[in-house]
1. Match the computed value -10500 of helix-only ellipticity at 222 nm (-39500 (n - 2.57) for each DSSP H run of 4 or more, over all residues; to 500) to one of the structures I, II, and report its label.
2. When distance in nm of label points 7 Å out along Cα→Cβ at positions 181 and 269 is computed for each of I, II, which one produces 4.5?
3. Who wins on mean projected area of the Cα convex hull in nm² among I, II, i.e. which is largest?
4. Comparing distance in nm of label points 7 Å out along Cα→Cβ at positions 197 and 381 across I, II, which is largest?
5. State the single structure among I, II that was used to calculate mean count of other Cβ atoms within 10 Å over residues 149-156, giving 23.6.
Structure I
Amino acid sequence: MSATYSAHPNLNRAVLQLALPTIAQSFFHTLFYLVDRAMLGHYSTDALAAFRLTSPLLWCISGLLSAFSIGSVALVGRAVGAGDRTLATATVRASLVFALGVGIAASGVSWLGLDRMLALFPGVTPEVYDAANHFLKIILFALPFDLLATTAAAMLQAAGNSRTPFVVAGIANLVNLGIDYLLIYGRGGFPELGVAGAAIGSAIAMIFNAGWLLWVLSRQQGVLSFVDQGKALVWSAAERLALSRVMRVAFPTLGERVCRSIGYLGFTAIISSLGSTAMATHEALLGLEAICFLSADGFGIAVAAIVAQRLGAGKPEEAMRGVFAGMTMAIALLGCFALLFLAVPGGLLRIFTQDDQILAIGIPCLAIAALAQPFMATSLVLEQALRGAGATRSAFVIATLGWFVIRLIATSSFVWVLGWGLAGVWLGSTCDWLIRAFLLLVVLRRGKWQKAIV
């Protein structure tokens, strides 16, 4: 890379200050579901099966809806960078109102289509089906609050405040843990509710998370607020214009998330064709790679905030330096994880399983995963940088190309034509990350993203 874009020490510090709490927050969100899974696993096999049934459905719904927060990140970051409090306030108001409306609509539609969604998983027992149905009905009630919390946290991060979402997420985890313990097992005089208890714990934690973050955004003295001159509930031309600008950035990301969900289903279908042992091995490998993914994505979110703020302040060169600072740190960190994958693959996989057959299949795949880490780090950071700049169409095109043209075709060829098994799956995903990283670097060096209209 050109020395022109070498990172300034202050930018390095800014990236780290934003990235570390964001990474920790991402781990808290993962822990949120791991706690439910662990407690239900100790409660009963049917309860755990019901939870596993609901997880991919909730992942798809939440992933699609969170796309709308990307537009808020780009516009809030620009407003904060330009010192335009009026635009920042209008964006916060518009984004929160829209998040609430979309959350309610999505919750209602999902509720009405619940039986059809669960029908995607034939062969489950009536007990598992009923438990999953009950779990989803409770969680869907809290879905609007979850989307409000996601949007509020994203805007605070875009304004440079990543500590508050991190702290709130940590406390919400404790709330979920406490309620799970009381309601799943019926401790302390509370009724034993099993799966429903886990759902209630998650729902209350989501509402708590949203309430605290909204309280933070209500403080007029804060960097970011939906209160201006003592007024909170205002809907004027400024809010309508802000919403249209948010949507212009968000819709390509929504398209990207739809394609990702479809591509992921196809990718999973290829893996499932290899049998239950391959699926179990893949799950163990994903558990290890998730640490890498969340770390790189945390740097990406930090870079997105810095890019949006620097472009808003009219400093595109600093935005570019921020991108390279975040990308370099992410590559270095994931490079360390890659060395660990190569040095002690068996020891790492034994965290998840003691099955010799899974270990034999998984160790070569972990070596392939190690090769992918620098490219995954580059891709995740640069995708977030483009989103922070508002250049979401470029990110959409490259991500869609990566899923459908590269990952699915490469993986199906390696698995079904060449017969390379699960190693072919991980080679296919590595090809995706490699080519995606190259294309994103080309887009970055051209510099058109610095002039994206938000």
Structure II
Amino acid sequence: MDKLRDKPVPYEIWGKEDIEPSAREQMERAAQLSVSQLGALMPDAHTGYGLPIGGVLATKDAVIPYGVGVDIACRMRMTIFNVQPYILDQKKERFRRALEENTVFGTGGELFNRVEHPVMDDPAWDELILAKKLRGEAARQLGTSGSGNHFVEFGVLKVKEEINGTDDLQGEGSRAFGKIPPGTYLALLSHSGSRHLGFELANYYTEIAMNIHADLPKEYRHLAWLDMYGAGAEYWIAMNLAGRYASANHAVIHQRVANAIGFDILGGIENHHNFAWKETHQGEELIVHRKGATPAGLGVYGVIPGTMMAPGFVVRGKGKPESLNSASHGAGRRMSRQAAYKRFEWPDVQQRLKDAGVELLSGGLDEAPGAYKDIRKVMEEQADLVEIVAEFAPRVVKMDPDKTWRRRSEAAARDKSGSKDRRDKKDKRRG
């Protein structure tokens, strides 16, 4: 059987002029797979591995592990509190401590005290040999966040249209709960995925797919797929387990932080944006991969974040068939992480954050706001895909501290210690 088409299947692009050529080339290759049926490229798209970030691909009877990505079920969760956001300025130390003491970041990060959650009793752990091996580590990492662009933050949410949550799943992983009338609220927003569990599962099944399709050209290797009647069925169990684990992970984070601040919860929104779904398009059941794309079926709520400084948005999907009911998952990078390290300096970034009223508790220079596209322009480019129902402004932000942040913090600590020593010596001379 031919594994590549002579011509790619048709696909729509949103925000084409702001998408780098290499990302468009990746989408073109994905659309050439013999199993590909439909596709779309979101306005936040940028280069990844296999399917580009911001890529949406529908396949027939096949699933592509790298079409989902290594952070399976990377997702958003927002909790909205029944309190006015001016409390952020009145009791800022409480909010700082809530994040500092109840969140853990980093590749190998684990909670000191393991938490209990029903997801760890999911029968799927015992169905898969690899999942069974990873179960202990997954239990220790439950309630933690990764590195890079993962975050937990407080901010101001301005709701312009009622959020009418039903608490019903609007497709796997998407949910809105509670009724939130128009107004201004304190909100907690988090972004992370399935931690080391998802990473190991993704690479394990990708290796199987690559071995099955060893004859694919080199540039197509990360697009290797699994037959849904074979190894793909096992991957599907693993992916959905990682999805439930990621959802539980956010739930634990939000519960810990909410308990620390002690305000009543009105409701919230959550959604995956690295996942695959079984959906019907053009009269056929297809596997829809969204790798860095938000589900945007008609009436489906989701959260599209900006940056540590730029606003994020609560959206309601318009169900546009050409996008495969999808929208962007954020602003999208305008430059690589290495380029960001070379271009930005912490004093300049911190001044911009201060001017915007944002306090960054820790983070990475590669996540500087300037490393991302303009989120407002991205939202304009997908106005036919989603309706904005609320806008979120970050105020107190916690991310994984990179080496530049740690060096800066260590230097500040030394300076502080040195100043104290000098004052002590001066006081002794006076005595």
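1. Working: I: -28000; II: -10500.
Structure II accounts for this read-out.
2. Values: I: 4.5; II: 2.0.
Of the options listed, only I reproduces it.
3. On the way: I: 21.8; II: 23.0.
Top value of mean projected area of the Cα convex hull in nm², among I, II, belongs to structure II.
4. Working: I: 4.5; II: 3.4.
By distance in nm of label points 7 Å out along Cα→Cβ at positions 197 and 381, the leading structure of I, II is I.
5. On the way: I: 26.6; II: 23.6.
Derived from II, not from the others.
All of the numbers you see were taken from the coordinates with simple rules; none came from a lab. The structure presented is a predicted model; accordingly, all values stated were derived computationally and were not measured. Cβ atoms are built from the backbone, for glycine too; each structure is taken alone.
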